[in-house]
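Each structure below appears as structure tokens.
Values in this text are rule-based calculations from the coordinates and carry no lab data. Fair warning: this is a prediction, and the values are worked out from it, not measured in the lab. Cβ atoms are built from the backbone, for glycine too; each structure is taken alone.
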Structure P
């Protein structure tokens, strides 16, 4: 599943580089992110799973659970879903929708996760649910076209498209992408 998700992030990145002629090389796949952040600390870097399983920073960490009759179950409203889905996953899903990148794994996971966190973000595969405004999806601030996205991000629109104007997001296009793709931020 994580390989599918990171592959879809990379597909969105590649499409943006192609369309806008911008360098997003710092938005790496998940395995490379582990290598960059924890290089030399993991005992096995042969795969993403091995990187995660042998990362000493994760030793002893468990997923928060809640008590239910008969035992414990994972707390799926914990921040791993409640924060990471509306921020990172929704941005990628929203941008993928705008630029036409198929995202079947993201759609599958987001459809499941939104129910776990009690939100309605994606409806019928589109980022148009009543809670989309609580996310970092471009659609949350009314961006539904590539031209609008480029204008708000402060990057040149693809050839043949004109920017619709309006204030850009803070910083340059590459800084904007670093913020939304998580480059240099927390995982």
Structure Q
């Protein structure tokens, strides 16, 4: 029966969430899904990411930090490449938009501070969050990552841009430099 086969696929991936963010090739190889079913799941994932981002934009970050983490986990959490995002907020701490500024980087140190600052200036940012995923599975950043983030924060400060946080996500876990007291 189809229901039993679908349950077996969900079990193979571990959860419905993991199924939704699984690589297209893996999904397409599943007998019951095939390329068409995998495409439908990819479209559903895109809608979920957009919905999660819409939830973040409805309230100031002071009351929607958990929503931000959910959005980042959907957008980045299962990517097989390390991606770096800037999330922009206005003076009332409401998120306005986000932008992927680097993809497939070794670590955050692979980014150039000048490139990140340039992206923030192009976006006319006043406040931002630097976010990345860690496909290695551990959201804890290295000491070099924290040093880089502090240098980025200092460069932003010179331009009156406030770095609100540095967030690393992976699947259901996350690290916040602000919560850890590192920035």
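Summary table
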item: Parent structure of the calculated result -0.56, -1.14, given that log10 I(q)/I(0) by the Debye sum over Cα atoms at q = 0.12, 0.27 Å⁻¹, for residues 7-86 alone is the read-out and P, Q the choices; result: P
item: For helix-only ellipticity at 222 nm (-39500 (n - 2.57) for each DSSP H run of 4 or more, over all residues; to 500) computed as -12000, the structure of P, Q it came from; result: P
item: Structure responsible for 24.9, with mean count of other Cβ atoms within 10 Å over residues 127-134 calculated and labels P, Q on offer; result: Q
